[in-house]
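What follows are several structures.
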Structure 1
Amino acid sequence: MELVITMPALLLIVLAILQFGIWAHAQHVAQAAARDGAEAARAYGGTDQAARDRATTSLDRLGPTILRDPNVDIARTEEEVTVTVTGNATSILGLFSFPVSERVRGPVERFVPDGAAR
């Protein structure tokens, strides 16, 4: 009788631990893709399209099935770029949605002539 009561609880705990691991891995994949996209956008002469392409390539290479419905947003000014990667982590049972969002910001490389205000 005790086994009948404890086994479902034990299995639920194991599934929760596995789901947390999948979510954490999806967070790391999104962070790496955002970082790669930001590097492409920050480079001298970099574009939003280059950043989006690089982030999408990273997502495809690092975890094509771990992050569902990925979205890459790029916000760029003359001095700073922000790349945000969002999506949902793969769910073991498909009952819940586990959102993932990572944002990377950095300065844009630009030419500043000697004697110019810094």
Structure 2
Amino acid sequence: MLGTPNGGSELADLLYRLRLDRPILNHAGPLLRTRRNAATQILLGAIDHPIGIIAGNRPAIGAVSNLVFRAPNDGKVSVAATYLPGQTDHLVLPVAHTAMIYARLVVDQVAHFLKDGGFRRM
């Protein structure tokens, strides 16, 4: 998982409060908020296979993310929200959310996880 908001995103919460969640997030809005109802939680299910999670902690536009987040984040998701009970491994890298899939550092770590079942510690 790359920057996945397993615990929801404070940015989705803000869009909900501004009533912009429907036009921007469409039907995904309830799944992306930090406070989910019980029915939504059940839909997400439990982990039954190896999961590696990479979180970013370098937002592309730091000033904007500082207005939304109070903790390390990638500009869209806080590092804390990426954790998931039952995860196999978790790693934080200096990347922004939208740049994550293009970063060589991330690609190398994904390959390492798929080959060895865990991330390489640097």
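No lab work stands behind these numbers, since they all come straight from the coordinates. Remember, it's a predicted structure, so these values are computed and weren't measured experimentally. Cβ atoms are built from the backbone, for glycine too; each structure is taken alone.
Here is how the numbers come out for the structure above:
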| read-out | value |
| --- | --- |
| When distance in nm of label points 7 Å out along Cα→Cβ at positions 27 and 43 is computed for each of 1, 2, the largest belongs to | 1 |
| Comparison of 1, 2 - label where volume of the Cα convex hull per residue in Å³ is highest | 2 |
| Structure (1, 2) behind the derived value -17000 of helix-only ellipticity at 222 nm (-39500 (n - 2.57) for each DSSP H run of 4 or more, over all residues; to 500) | 1 |
| Which of 1, 2 yields 21.9 [mean count of other Cβ atoms within 10 Å over residues 83-90, calculated] | 1 |
| Given 0.70 for FRET efficiency 1/(1 + (r/R0)^6) of positions 51 and 67 (r between Cβ atoms, R0 = 35 Å, to 0.05), calculated: source structure among 1, 2 | 2 |
| Given 1.8 for distance in nm of label points 7 Å out along Cα→Cβ at positions 59 and 75, calculated: source structure among 1, 2 | 1 |
